[in-house]
1. If we compute mean count of other Cβ atoms within 10 Å over residues 207-214 for structures 1, 2, which one ends up with the highest value?
2. Can you tell which of 1, 2 yields -11000 when helix-only ellipticity at 222 nm (-39500 (n - 2.57) for each DSSP H run of 4 or more, over all residues; to 500) is derived from it?
3. A value of 24.5 was derived for mean count of other Cβ atoms within 10 Å over residues 159-166; which structure in 1, 2 was it taken from?
4. Which structure, out of 1, 2, was distance in nm of label points 7 Å out along Cα→Cβ at positions 215 and 263 derived from, given a value of 1.0?
5. Using distance in nm of label points 7 Å out along Cα→Cβ at positions 71 and 151, single out the structure from 1, 2 with the greatest value.
Structure 1
């Protein structure tokens, strides 16, 4: 039976690319495997797939009980398909904190390491096989690392991420700054997205002090057009929260070049969260957070409601 490999909902570059990378590796080592996505990949992910000539994986529309699966780039059941605990989870490969809630049929391979990108971890796990990977797979690994590290600007970046990216870039003949600029330009083009789509493009669910939050992050080299839409984004938040069974949507617009984030604070709850979490005074519709770039390391760990 074919093993399906997939990442989280709202698939970004790392979730999309890692599913493809690991499915290739499993097939390369003799196991039938195929990648899937749990939604439309982000604009940056689509750019990366096109750049390396890789097809967009099929959408996982249902997950029959007993299907063998490998989960990458998440271990949070809220970010995975309904029925995930009835699937035959064979492995989890991730770089996020352990959430809990996944149930397996027996012992599994579970690897979680503190690196910036799941693709970095996959490269390590592939050992010598990474050297035999097609150019497209190497390109995906490099792209995932550059995306998740924001070209090494993110505080999640490790020397392991830098080293592997450097090796791959030299092997592929890629100039990292030039290629990262192309990726971030694709990431920053959100002109065709509605306010609701913007709030979901890279969002994850968390419960903090009993409050269900959908934490959305938009990483961009051009924050001005997004911040000009604050009124529309604020108006869309209650609808998105209701549809996604959340109490509050938090939107962080990360300015990659200035290395700062703007948190949209359209109501009293969002302003309370801003003040208690980041120690700022929040009186208007947004608040600037200098140096904040990483949801995983600088946002989620400090979120407070009470």
Structure 2
């Protein structure tokens, strides 16, 4: 039970040694607590980070700094394109990802696919600061279903695909959205020159193996793969998103020029910041050589999926 004014301890992530790490968030109140068909959902008002969303006890998003996560996830992918018109979002139940996508005036169609319809409704009701009415924009189509199945069955192509996913815990349907087979399906749904943006997990010195394997897996599918590090105070760790481009001549200078000429007022990203946003510390680049095995359906025991 959540009690006002007392520390609330949620499991945040697996530690590198295989145990559990806990972080206590001082909270004002529990806004919502319940369980969908897929996971436990908690929306909590915290003292330090404002309203927060937890899934199965793991922090997903905080009011104070979600703009950092979502700007880095969306805008490098869309500013890589001259005129993005159609975007597919897998996950993103809070609605903040589509909120940022819709800031691009050339976008005409956004499809958001999330497997957990109950979670989407909880976010629609309790996280208005995130979606800001984006669910009701006429350009948006919400699909409740399996993201991998949607991509496998789709006949429509998109300028950009954004994977706003929770961690691939063992037994989670998200596991199937981190493999080479799935990335190939996504590549086939992208228009020529299209881009893919992926929630790229933690890049702290002790928890970087999954991120490194993701990056190597994407490089097995796409000709250009760039990693953008960032830090969220509410997450208490270093993270990164991964940008994959189908165009081998992808240009950082072109991305920065489009960002600057757009006049879009962002809170985290800027044209000058963009010039260095893909720079990585040495231990991260070294990890790509150490954790170089590819994530496949077979390696996670999911070879019977499309």
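Rule-based calculations on the coordinates, nothing more; no lab input. Values in this document were obtained by computation on a predicted structure and should not be read as measured data. Cβ atoms are built from the backbone, for glycine too; each structure is taken alone.
1. Working: 1: 16.1; 2: 20.8.
Result for mean count of other Cβ atoms within 10 Å over residues 207-214 over 1, 2: largest is 2.
2. 1
3. Source structure for this number: 2.
4. Derived from the structure labelled 1.
5. The maximum falls on structure 1.
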